[in-house]
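Rule-based calculations on the coordinates, nothing more; no lab input. It should be emphasised that the depicted structure is a prediction, and the values quoted were computed from it without experimental measurement. Cβ atoms are built from the backbone, for glycine too; each structure is taken alone.
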Structure P
Amino acid sequence: MIINWNDIDTVLLDMDGTILDRHFDDHFWLEHVPKRWSQRNHTTLEYAKEHLYSLFRSQENSLNWTDLDYWSDHLKLDIPVLKREIEHLIAVHPYVIEFLLFLKHAGKAVWLVTNAHSKTLDLKMKNTRIGPYFDGTICAHQVGLPKEDARFWGELQKFINYKPERTLLGEDSETNLATAESFAIRYLIYISRYSSKIEPRQSEQFQTIDYFNRLIPEKGNNRVTI
């Protein structure tokens with residue numbers, strides 16, 4: 001794919017796994033929450049994982065998946081408090097700040113568009129201080145649909161004035177890229193190194209990068225090839 005930045009007005013970026021290291025989220029839901037739930041309910045950690053993983057899967061691709069209030073009520077745990085217990089794991093991926101600075105200097109509209117709950121967003125923006133690099137942030141809960149729903153991208157235009165044919169979307173979810181593709185968003189970029197703890201995997205469906213420096217052209221050039 002050749003990206004000519006003169007043809008792009010708007011950049012939409014996912015948060016967890018795309019600009020932030022998903023290790024925090026994976027560790028939180030797969031290890032930390034089961035640990036605290038097992039302690040509260042006097043069960044083994046093995047049982048807690050089996051039970052909770054099943055509950056989590058039951059809400060996949062829905063707004064409940066990332067709704068901290070839903071899980072706090074359902075699990076009888078204060079999920080926002082538990083997140084703060086391991087907030088030291090929240091981290092920005094390499095080259096993200098450089099990419100955001102490039103976009104600002106190039107005059108692009110840059111939006112953070114995430115399925116994450118507003119309480120998660122607030123915690124991560126406070127820890128990373130990257131909020132000012134964006135023109136704004138939109139949570140799926142504001143839109144009323146998760147990004148896995150193809151209707152999301154049309155509804156998003158009620159919040160962001162963007163033209164799909166002049167928009168780039170960066171995501172670590174191939175499902176979300178596929179729904180964006182159905183809405184004819186032109187530049188779809190899969191982020192393969194979504195966690196610092198995994199080996200990156202090339203997407204068979206979408207153009208793939210490991211870090212955002214791949215999208216920054218050399219000085220004096222508006223094109224990059226990926």
Structure Q
Amino acid sequence: MPLFHNESLRKKLYDYIRQKMNNGELRRGEKINQKEIFDKLGISRTPYRDCMIQLEAEGLVEIIPCKGAVVRELAVRDVMELQEIGGALEGTAFELSFEGTKKNSAKQLEALIETVEGYVKEGLPIDSEINAEFHNIVLSHCPNRSLVETIEKMRERLYDFPRPDPRDIVEWETEYWREHRHQLEILRKGTAREFGDFTKYVHWGVEGKEKYWEIMYNLRPGSVEEYFARRNSGK
């Protein structure tokens with residue numbers, strides 16, 4: 001079979017799997033039904049294998065011998081480690097993006113903040129896509145494209161599944177947008193280092209937001225505090 005044909009089939013399957021993850025048909029811990037895929041998409045073993053290898057490399061599935069591919073579950077340790085990685089990466093990217101964002105996109109960021117502040121005033125849920133838009137605007141000015149690609153892949157591991165009801169996390173989403181307002185003030189009056197450090201240590205910080213992460217990833221209540229207590233004690 002020609003190589004380009006296998007590549008297009010692999011992409012077709014990749015998009016199919018990701019869509020099932022996004023809409024909740026395929027959840028963490030569930031086995032991917034190989035027979036269903038072969039029957040429904042007409043995919044052969046070679047593009048299926050290549051797609052599963054890609055998904056495993058991206059941290060979205062785990063290939064278990066004699067069992068097949070299983071959607072990877074995120075334990076509290078996984079979530080917190082990815083959170084720390086995300087803070088380090090995006091803090092650096094925001095620092096590098098400072099001048100370009102300040103010159104070209106400050107008004108656009110302010111418009112997003114004002115939109116969300118309007119939602120809060122009216123008691124409406126905050127659309128998570130607006131938060132992603134805020135971050136993407138800043139990252140579009142980052143000159144290190146490899147860094148941005150790495151951030152995007154890390155996000156997929158954390159976010160590429162159905163989110164909780166926005167009403168369940170409104171308190172924390174509101175706080176995140178207060179932080180976005182502060183980021184805008186740093187952009188206007190501060191330095192690139194301050195912009196990056198606030199993003200890394202505050203915006204991506206876990207302290208005070210433990211319950212948010214437990215709700216986001218269906219973690220056991222209290223598990224985040226317990227994780228850091230164990231880690232800080234050296235256990």
Structure R
Amino acid sequence: MCGRFVRKSTLTEIKDEFDIGEIQWAWEPSYNVAPGQEIAAVVKNGKNTLVSFRWGLIPFWAKDEEVGYKMINARSETIAEKRTFAQLLKKRRCLVIADGFYEWRKSEDKKIKTPMYITLRSGRPFGFAGLFDTWKSKDGKVIQSCTIITTKPNELLTPIHNRMPVIIPAGARALWLDRSIEELQQLLPLLDPYPARDMIAYEVSRQVNSPKNNFPDLLRPLKQHDASGS
């Protein structure tokens with residue numbers, strides 16, 4: 001799964017990286033984004049638009065908003081088969097902006113969990129594959145929320161965790177955001193694991209375990225790993 005991530009790039013960097021034409025959210029960095037919080041995303045509304053969603057999908061049909069905490073991720077392998085996600089995959093795709101994400105590597109006896117930070121070698125921000133929806137309560141409360149799609153791990157992530165978030169390659173972002181494209185044969189191949197050679201992972205402080213901790217020093221490396229596990 002993907003349960004925590006980081007957004008630290010400046011608004012200027014984000015605008016350049018994602019060709020943002022309109023901004024509908026006051027950008028702010030976060031070094032320990034957790035479920036239930038507001039996350040930054042790009043959607044296509046004629047032009048690439050920066051918006052915010054609550055992390056944890058609340059489908060339009062949900063009876064209450066608590067279901068969102070159970071739907072922070074969607075599995076790529078079954079996404080086209082589940083009614084909740086199938087229509088969103090066709091019509092409501094987004095890119096969740098991130099600079100990296102955390103995952104916890106278990107010891108052999110599974111008693112110790114070591115937090116790891118995973119990011120791109122390039123240091124550039126990237127977009128997780130996301131799906132979004134709009135929910136309205138009986139008293140008129142409106143919440144826009146999203147989920148992050150996950151897939152099987154690449155060689156770098158395999159020793160760390162059995163899942164990883166889907167990162168949409170820069171060259172495929174336009175396709176992913178294009179609402180006129182609904183063919184699964186064009187969309188599903190984008191949900192493969194990101195190449196391990198283009199990523200790095202390293203140990204970070206256990207302070208990241210608490211979402212209350214949110215500061216740059218959480219990203220300070222303790223020990224670095226590569227796809228070979230060294």
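Some points to look at:
- Parent structure of the calculated result 3.7, given that distance in nm of label points 7 Å out along Cα→Cβ at positions 49 and 201 is the read-out and P, Q, R the choices: R
- Given 61, 34, 32 for Cα extents along the principal axes in Å, calculated: source structure among P, Q, R: P
- Among P, Q, R, structure where distance in nm of label points 7 Å out along Cα→Cβ at positions 73 and 137 as derived comes to 4.0: Q
- helix-only ellipticity at 222 nm (-39500 (n - 2.57) for each DSSP H run of 4 or more, over all residues; to 500) from the coordinates reads -2500; which among P, Q, R: R
- Winner on distance in nm of label points 7 Å out along Cα→Cβ at positions 9 and 97 once structures P, Q, R are ranked, highest first: Q
- Relative contact order in percent (Cα under 8 Å, 6 or more apart) - highest-scoring structure of P, Q, R: P
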